[in-house]
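Next up, some structures in structure tokens.
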Structure 1
Amino acid sequence: MRKLIVFFAISSIFLANFSSCKSKGGSGGASSVTGWNYNDAKNGGFEKVAYKGQDIAPGLVFVEGGTFMMGQKEQDVMFEWNSVPRKVSVNSFYMDETEVANIHYKEYLHWLTRVFGESFPQVVAKALPDTLVWRDELAYNEPYLEYYFRHPSYDYYPVVGVNWLQANDFAKWRSDRVNEGILAKQGIIALDPTSDVDDNNFNTGAYLAGQYEPQAGKKQKKDIMSKDIRNVRFEDGILQPDYRLPTESEWEFAAYSLKGNLPFKDEERFTDQKLYPWNGFSLRYPKAGKYQGKFLSNFKRGRGDYMGIAGNLNDDAAITADIKSFFPNDYGLYNMAGNVNEWVMDVYRPMTSLDANDLGTFRGNVFKTKLRSEDGTELAEKDSLGRLQYRDVTEEEAAERKNYRKSDVRNYIDQDESSQVTYNYGISSLVNDKSRVFKGGSWKDIAYWLSPGSRRHMQEFEASDDIGFRCAMDRVGSPKGNKFPSGNNFGKAKRK
């Protein structure tokens, strides 16, 4: 009998340690499928973080996704049929409140010069904006060549002369700087700008792969089992997703900001569509008061009229204007019409709208994978700039997949082997795989181009004095934000 009592006592202690979320060493509750404690060395050390949701990264605002009618709203005066209206859905995401300004891009160049300037000056040269875009055979624009990007008077004007490739490089750099800053602010790493030279600079991918060793902070992460110092993992929920250019569908959806057209709370309908990012069909502020009659965007009213009459300028800007000028739209985004056109991620095709997916519409995928050793067991060493190396997915690797069969699908159902379409770039068209979409209208465009459904294209390596960009970021988790669970919750489902 005494042995039996001892047996039950030991069993009770074991079961209590096994299932109690308050047991020593466990701080994340217990698994609902195994009963094993999370964050408990005695139960194997599987980690579960106390995650409250994605923080809003610097410069961004939240754009709640949904369905909308993408495509032309203005009359198709050229009869190009390159933006046929169709209903699509866009996932929730984040987008820059403003266009990227000269001061932001100068910060980028300063970092490149400090880190790569001595050993890789070509990296800095490659990133420089093309100030020659301001030149015109029949205009005196030479002052803009010298002053627009460099002079502090223009610090918060949108950067121009940046091509699509440079805009993407900026977004990658920004991703790393934001994540590095997050780790430093949390005390996980210590910043030491003097040691960031050549390939020894923080890159998110290289850090996660263990190919970058930062200066140690005072609050480093420790492995639950071994108690050894470890790098932050993406599963910890600390690092942000990458900044990137918005897709065309994201940009257009954000520009229209149709959430402002809901007639009543909790109704699933819009009272009307929009021609511009603001309500109404007028280009002027309609309400009585001191703003009445003021233009709502920076654009060209007509031939020779970029800003109106002295003493009462109509948009108060001859060329570009401050990135926070004019009214923001219902998402809080400034200058989604006018000021500068903006690069988006997509490859341009006239007929994309006829074949595109109706969720997350995008053309331009070239699927890649991390470069590995010959046996595939280890990642290749980072490159000379400190970044992980990637390669295109091979046809052999994609052959047995159902969702894609090759890596480069920019021509999917359009100028590929299943299509009779050819564009003959430089002969019968200006369309090829390097043609990228830009949208929004600019300081030198007439009002027709201010409608978000309009679209034009230019080669990804070309730049202009009227094209800039802003960044976007994926939203992870609930499409409504951190305070709301995904799916309709009727108050009975409780997560333990």
Structure 2
Amino acid sequence: MGDLLDPVFYPRSVAVVGASEGVGRRGGDFVRRLQIYGYRGKIYPVNPRRPEIFGLKAYPSLKAVPGSIDYVIDCISIDRTLDLLTECAEKGVKVLHIFAGRASETGREELKELDKQILGRAKDYGIRLIGPNSFGVYCPKEGFCSTGYDLPNEEGSLSAAVQSGGNSTDLIRFGALRGLRFNKVVSYGNALDLDESDFLDYFAQDPETKIILCYIEGVKDGRRFFSTLRNASRSKPVIVAKGGRSKAGVKAAASHTAAVAGSWNLWNVAIRQAGAVPARNLDELIDFAVAFYFLPPIKGIRVGITGGGGGRGVLSADECEEMGLDVIPLPAEIREELKEKAPIIWNWVGNPADLTIMKDAGVDNGDVLQMMAKHPDFDLLIANVTEDWPSGENELPIQAKDEVNKYIEVHKADLKPVVIVCGDRSLGTEEMDNWRWRLFAELKTQARNARIPFYPTIGQAARAVKELINYYTLGNQAPSKDKLTA
């Protein structure tokens, strides 16, 4: 596929057919997004009833546009797309993004026939189609964004093919809260022409893409998809979330993107056999992406855990072992070191290390985490941010910030991979200004800025890390840490 899809992500000019002045109206939204994100190419609004739209000269038709056009966003009704394709061919358009839906996904035979006619005419003209029923593309390097507002301008090394428009913006927006940054994202909708296999193949060859994410409701050609997936997974991590796993989900997928969904169990097995990582939902897709984005390749399962009280330690041990990690006993060498520094508790501290017994004993979580980082028996470290101290507003912020700063020091020493767990609670408006919840929000931001992966629960952290380990211990190539997070 290679360079053939470059105009999808790097168009030199974009025309918005059906552009309008009103924000909140789709034609207006597409024009404003291109302006807000600083699209580097030329923008041509097309509307026969307006001379100007958002300060840009508007044109009555594509034919009236003076320059060449690479990419057209179609904001008019689906039944006018055939005529628009003819205009596109006359202007040498390479890609037509069809925003409108309500075609074959409705199940109506006349609209299924219309889809066939649209595809046939596009092939005759050599025009590639995105959609119908698609939000389009997000490529921050080019300032090219048609998918949503309030998305990061910074580029990263993740690329994603997402069948749902809403899920594409959620993936970018919620991923950004965890420090993820994307290189390219495409919402491809009904996949009348370009589909999941095309974009997967393109991302696999793209040197700017280090990790590939997919949200798929159904595939058109299963044999081709799994062959492409297998090839892509040999060169870089691919994480695939599947929509339409249940009977109700299958029905919803058909009416959403005309997808033919299938059994989750079969998908799960097939995705793993192809060397990729299956995710059950969007939240899990983000959790796994965080691990692959920030952590180096890990091939061992021996984990050291610190932070929190005794109850947190018990739950941490349970969930890590249930996910297949090995919570090993504290090595004798670390016990000897503790014997010198904290003789009162040296034979009391274990793995997980209970913060509450270290109070005034001469060591703390950061010290124990550093000992674990230096010891060869540990492959990775999970650090709980202690939330269960009965401390007030004057004491807890000092303790918690000191704890996280020490975790960051261990991370910067780069002796062992470090994951932070910092609870994420559902807040109402009354709690948003509470000092306690504001403190933990600040600590998560601090971890994110230090490029340490963080999770709201130990279970989510353990599951994500285990998927990373599985990927790198099942024969896949292990890129360097710098290659993955560049």
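Laboratory data are not the source of any read-out in this text; all were calculated from the coordinates shown. Just so it is clear, the structure is predicted and the values come from calculations on it, not from any experiment. Cβ atoms are built from the backbone, for glycine too; each structure is taken alone.
Results, tabulated for the structure shown:
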{"item": "Computed -12500 for helix-only ellipticity at 222 nm (-39500 (n - 2.57) for each DSSP H run of 4 or more, over all residues; to 500) - originating structure among 1, 2", "result": "2"}
{"item": "FRET efficiency 1/(1 + (r/R0)^6) of positions 66 and 282 (r between Cβ atoms, R0 = 35 Å, to 0.05) - structure with the largest value, from 1, 2", "result": "1"}
{"item": "Source structure (of 1, 2) for P(r) over Cα pairs in 20 Å bins from 0, in percent, computed value 19, 49, 26, 5, 1, 0", "result": "1"}
{"item": "For 28.0 (mean count of other Cβ atoms within 10 Å over residues 130-137, calculated) the corresponding structure among 1, 2", "result": "2"}
{"item": "Origin of the value 0.65, where FRET efficiency 1/(1 + (r/R0)^6) of positions 162 and 474 (r between Cβ atoms, R0 = 25 Å, to 0.05) was derived from one of 1, 2", "result": "1"}
{"item": "Origin of the value 0.00, where FRET efficiency 1/(1 + (r/R0)^6) of positions 90 and 458 (r between Cβ atoms, R0 = 25 Å, to 0.05) was derived from one of 1, 2", "result": "2"}
{"item": "Identity of the structure behind 3.7 (criterion: distance in nm of label points 7 Å out along Cα→Cβ at positions 202 and 394, calculated), options 1, 2", "result": "1"}
{"item": "Structure responsible for 11, with relative contact order in percent (Cα under 8 Å, 6 or more apart) calculated and labels 1, 2 on offer", "result": "2"}
